Each structure stands twice: as structure tokens, then as C-alpha cells.
Structure P
Amino acid sequence: MKDVVYFLILIYQTVTILCVEYAEEGNLIRNGPAFQSTTWDGHWAYRGNDYPIHIGYVGQKYYCTHTSHDARYGWWMADLKKSYNINRICLLNREVFPERLINFNITVKKNLYDQHENICKATQTTSVKIANTVNDYECFNCLSNSIGSFLKINQVNNAILTLCDVKVYGEFVEERDYEVINSSNFKSFHKDFIITDLINTECLTAFQQISESDLFIRINFQNQVDVLGVFILASEKKDVPATFQNIYISISDSPQTIFNPKANFLVKDYNSSFNGNHATHTFFTNSSITGSYLLINSYDKTGLRNVYMLDICSLTIYGHSNRSAKENIKHKVEAITKGSNDIKAILTDDIYYFQGITNYVSLLPSEMIKIEFSSVSVKLACITVLNMTSTSVINIELSKSAIIVNTTTIEVENTILISHTLCTEYLNTVATSIVLDSNEIERLTEVDIISNRK
């Protein structure tokens, strides 16, 4: 790879363009995905392999990577995207406090779920040389069989980690069967939050919620995806200990947002031990989980917590699209009525989160809502509801050509203080309409009828 840099020089009234070619043939990680254990004061992980390269301050801001002072044993990681036999690593230290780049080792892994890691560089017990210019790298030859697709620099002592630049060289071994999933088409449950806002390297935007009941983030992949793992960057400040506690991450074909203990989990009841700002949480599995939705719940099964908080500013999902699996599709609804009122536009507008008086329909105990659609084998009937009264029961009656074929119920607990999607599952039940009624007042914001793709 070659980067061309142009310097514009003004000499008196004459403009001269000086072209300088910056060449680094063979570097495997320039501008690729990078992560670190924690981040102090905006010194993000990408600064360890981006361009242009700096060794100190840019204006009033120190530019290199820097893990948090509050969370030691720092690490920095680069994704090579393919598997390589790494033979050489070059590190660029700081121009000040160079003694901070000491007592580290370098490892490589093919997959992040692997228990075994290959040692590229054993513990470096002397400080990497001070950088007086951006060319003052110190390079290390890797041990043999340093094969992997993720490279990690680990502090082995109770200390922070800083890097101004990293270069990695090696020989190609094989392709990898997963990658960072393109999330540009993903949809969020929360209309005022765009999933692509989580694709940022500086936490410029964040999903932030606090509640007295369990919280969640739901992501609709729009098709089936095989998920292998995620990196989550959270704010997680020391004075807000509830930020990333009792975390469950599941992948499924159901849009349900209420915690489901039978779901396929990437992680269950995770409680962060990090104290530093912007901690990175890494969850990977050795067997991918297939589904159309990713759900992050903050849920305390003991019921003892009185404050729930989610504060996520970056989410990176690894996996690949599943082209062979049978996908679920949201079936087109032809009509939704409550008495003589047409309410289809409100309950099929893709606005799930309760936003006030304009995007919900009240369902009183004396009322019924009828949903009509073309004949289909229903897999899931889902309603998004906000319940602010006592625990209630919603009856769901499936019919085909006016003949009742199935009757089920959904219990809506009075602890649901925010909008939630609740689903009931069916097995090859062909229907043309659904009737809803409830024993208490309900507020409905969305209805989804989901079937298998033929």
C-alpha cells in the first residue's frame, strides 16, 4: 500500500505543490479495525494504525492511543481481516513519557474465541526507544508460527498502554470466513436512534438510557445473519457503576424485547469489572448464532436493582450473512381496525418506541382490534405495548376465513415502563386474521405478523 501526501507551500505570491510519497509496502493493518481495553480522554484505538502519524501533541491535544489510568493491564488489538504468519512488528513510541511502553507482550489469534494464542513477542522488559521523529520505530521479529488474524499488544504489569503507531508484516496464510458485518441497513427499535451512529471511532454519538426497569437495545438485521461476536465500547465511568451490569446479548428470529431465558445467548449476566472510561467489552463464541435480530438486555433476575442503565457508543458485529437459511419475513398487513376506525397507519409505521399521543392506539377492555392479511402460515404474532397499569392479559385469536384456528394469550407485566415487543409463537398455523382484546387498558404502538420465507 502506498499513500501519497501533498504539502501546499506558499512562497511570497507563488503557490508551489510538493508531492511526497509515503510508502509502507506490506503493512497489514493501516487504517484497519482497531480496539483497546479502555480509552483515556479521547485517545482512541484507531490512532495506533491510522494516517497521518503523530508522536505527540496536535494543537492542544495529545494524539496517540492511551488506555485509562483507572483500568490497568491495558491492551490494544488490530484486526488483520485474514490469517497471516506474522514475522515482524514495528512500534512507534511517544516523544514524552516513553517509559510507558514497557513490560508488554505481543500475541496473535486466528479467532477471538480461541483459548490458545500464539506468542509473537515475549515480554519486553525494557522501554521501546523514544521517538524523536515519526520514523523512529523499534521493530521486533516474531517467533515462528505466529499465525492469526487478530494481533494484540498486552500490558503484563499493572500499567497503562500508549502507542503512537503500529506496523505489522507477515505472509498470507488463508482467508477468514467472517468479517465486520455492514450495518448500514440495520434498523433500531428506537426511532430516534440510528444504528449507524454506533459506527464511529470517537464516541461522537451514543445510545443512552436509564430506567427503573430493565432496558434493551434491539437491532433488526433485515435478513438472517450468522453472528460470531461483538465489540462494544461503553462510556462506563467510575461514578456510574450501573452502566454495563447484568448484560445479556441474544440473537434470534423473534423481535421480542422482553428478556427470554430460552434465547440463544452470546453472553449471559455479564457484569463489567472495568473501572476506566470507554471500556471495550468483547464477546465471541466458537459456534455462530443465526438470527434476524440482536438484542442487548440489562436485566436483573433477582429483581433487586432499582436503577438500570445502558450507555453504548460503538458496536462492531462480526459474522456473515446466512444465504442458505430460511428467513423470516414480516407479512404485509392489509387492514387493522378498532370498531369502525382504521388504525393500520399507526400500527404499521415501523415506529416501535412510545413517543407520545401520536403513535399509539389505546385498547380498552371493552374493545377489540382486528388485523387482516392474506392467507399465510403464521410463525410469530408480535405486539409492541406500553403498560402503565396492573399486570394484564392480551388475548390473541387467530382465524382463517372467519373460523378460529388458535387462541393464545400474552401476559403484560406492570413492570413494563417502556415500550416492549412481546411475541407468541405458532407452528404451521395458517390464518387470515387476528383479533386482540385485553382485560386492562393497553397502549399499542406496532403490530408484526411474521411468517417463514418459502
Structure Q
Amino acid sequence: MKLEDQIAKVPFPCELFQLQVESLDVIFQNEKLKSIDLREYNSQACRVIKDNCLGFTTGSGQTPFEVLYTSASEGAEFGQEAHFNFITGPGEKEESTALDPQIEALTEDELIERGATFLKRLQKEKPAYNNHAGLGRQRETIRIISNQGIDRTFTRNSFSMGFGLTKTTEGDIIEFGQGFNHIPSTQETEEALQKTINNLALCEKVVTIEGGKYPVLIHPVAFTFLWEPLYEAINAKAVYEKISPLKDKIGQKIFSDKITLVDDPTWVAGDNYTQFDDEGVPATRKTIVDQGVLTSFLTNLDYAARLNIEPTGNGFRKNWLTNKREADKTPAILPTNRIIQPGTTDWKDLMASIKVGVLLWFTADCWLGNLINGDFSGTIDLGYKIVDGEPVGRIKDSRVSGNIYSLFNEQVAGVSSYRDFSYHGFDQFPYILCQDVPIS
């Protein structure tokens, strides 16, 4: 019997999630090929709503549906209350693909050649540094089928390339890296190489900065973790539990009118491009903050139902650290491609306006603090002191702190017209200049 016919016979709401992944990764360490990892795996997850309780189970791609359904059904006896229903659909198969032919054509030898050639250039320019790189391609297919009229399949491929250099001396370590989520052109590769060389030259000049409040120009990469307090607060689960400081702020100003933030799963260049979320809800572009005004929360089916609002299509079965789908996870509320609209000022002009301040490139632990209330405090892992509009050297042993509802509100002095990817490949942010930022 066909799978769709088996699911149709289940006497209560039933949903099957299927995940197929094929990946090829090559890893280099100090110019030498360290490993080649070719993987192919299939996995499944089944959810049922029986007697108003939720049952959930997982299995491999070879696990028969009857086994999954039976296990999920038995689990529902001890499951949590289901506040929602699975979405309904037209009862027809819907299939879509987003396959880049260049990525499809990439061979193992070509990945190795690209990595080896690039690291050879890096080693020539910076022989005192250890280097590493990883390149990979992936094809992922997700299918969601239910007895509620949903049968949606989406297949896409992706490319990743990341590299870094490290030098350790007594009492200090210098690290710098970059990456691409697309196959870079020759020009892009050369620009990345030159940017690396320029940054390492600055990193080697260690300077001091006294504690105090300074203008800080925030690099797009720094937003990777600086935005975490906001995404905690706009998560519908936090809103439902009444722990979000934004729970009653829809339609109110929370940021500077220079800031417009969108969540856009339809952005093809982003790593999180998709046609639907992992519950089958169609993907749509959503404005979260419109010229400083909060306009939307992010939800999955569960918390949309609890709050009596429309689901936003942000229910994903992902490991939030790796941003990879894992079928054994239940759909959690996660952002897709995070984008801040550009401003009107050249980022170099923003930097030129700083008499003494900081160019903040990266702070990985800035989520430390009272995260849900917007507080942050993090080590400046990579930041440069700016004097008379120019970076003069790397800051060591310093921290940056504040509250995002002040930092990106009254402290905003300018937003750049240029935007770049953040640390992840699913963010596109401008530079933002903020005044009176505490540095210690």
C-alpha cells in the first residue's frame, strides 16, 4: 500500500516528516587534506494527536510507517496536551526544487583543488599562522505528509566554504576567519584574501583602551549573537509564558526608526531559504520591526494556537547551534533569514566620524546576562580601537555591555548602506553606529 494511503487510514490526525540528506565535506589543516566525509542518511518523525494528546516518535528512513504510527499512538497516552491541530491542505502533492547546477556539478576533486589552492595562497602571505579550511556541498529533501491534506516536498542544495588562521604566542592568540555560503567568484576569493591580510595586520598591533563609554561601530558579523536577546523576546513561547518584555509591545516603538528587521525564508541567497517550515506552513516574508515599531512575533503551530494568532511558519526541527535539520527534534520556534534593511550612509563615513571608539567585529559570549530582558555582556573577541576615524590596532582583554533596547534605539547614530553576511549565512546586516556604549 502506498505511504499516502497508509497515512489516510489513520483514524486521528497524523503527520509524517521525512528528511533525506546527501553531503560531501573536505577538511584541510595547515594546507594538508585532513579528511573527506561523504554522508547519506534518511530519517523520519511521526506525530499524532490522539484524544487531544500529542504523540511523537522517530526512526530511520527504512522504518515502516506502521511501526512509527503505532509507537507515536502509544506515546500519545502519556503525551502533553495538544493545543493545536496540524495544518490542512488541498490533498494534492506539491513538489518544488531549488538546485544550483554549479553546486550539483561540483566533484570531490574540485572541492579539494579549491581548498588546496586557497590555503596555499594564505600560507604564502602569512607563513607564521596555522591555517584550516572546510568546503562542502549538500542536497537536502524534506517531505511533510499528513491525513489533513498536506503532501509537500522541497529539495535544495547548498555550498559552504570557511577558512581561518591562528597564531598563538605567550599570553595571546590571534584568530581570523571568513566564509561563503555560495561558490565564490575569483574576485570574491581575492577580496577575501586581501581582507584577511589587512585584518591580521591590525590584529598584530595590540592597543589599549581605557574603560568608559565610546561610540561603537558594529560590524555585520557582530550581530550574529547580539540579536539573541531580541529573538528570545519575540519567540511566541516566551510571549505566552509572559516572560518576554515585548509581550504587550506589538504596534509600539522598541528601536530606532532607522531599523527595519525582517524574517525572510523566501530569500534565495540565504541558508534558510525554504518553501515551508517543518510543520508544512508556507514560508512568507515577515516584517518583525518596521522603522523601529514591533509588528510581529515568531511562532510555530503550537504557540500560535495558544496565543490565538496566525502561525508565521517558524516551526523548525533544527539543531540551533549547527542550523542543521534533525528529524528527532520536535518543531521549535526559530528565525529563518534575518535581514536588516540598509541605511543611507557609507560605512566608511560612519567610521570616519569617530574620534575615539571601537569597531566591534565579534563577541561570541555576549548572550551572557539577563538575556530575556535585552541585557548583554560579552568579551570583545575581535575588535579594533578607532582613532580619528581609522582603526589603529586590536583591543585585548576588554568587554562590551549594554541593553539592546537602548543600544538599537536612542543610542543609534547611523546605519550603513552597505550590508554583509553575518557569521552565519542566513543573516544580512549593515554596519550600525551606536553612541555611549560601555567598554570595560
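As an exercise: Cα extents along the principal axes in Å, for residues 320-375 alone, calculated from one structure in P, Q, equals 45, 30, 19. Which structure is it? Answer for the origin of the read-out: P. Quick check on the output: 0 is helix-only ellipticity at 222 nm (-39500 (n - 2.57) for each DSSP H run of 4 or more, over all residues; to 500), derived from one of P, Q. Which one produced it? Value 0 for helix-only ellipticity at 222 nm (-39500 (n - 2.57) for each DSSP H run of 4 or more, over all residues; to 500) corresponds to P out of P, Q.
Each of P, Q could give FRET efficiency 1/(1 + (r/R0)^6) of positions 336 and 392 (r between Cβ atoms, R0 = 41 Å, to 0.05), but the derived value 0.60 comes from Q.
Coordinate-derived values only; no laboratory data. Since we're looking at a predicted model, the values are computed, not measured. Cβ atoms are built from the backbone, for glycine too; each structure is taken alone.
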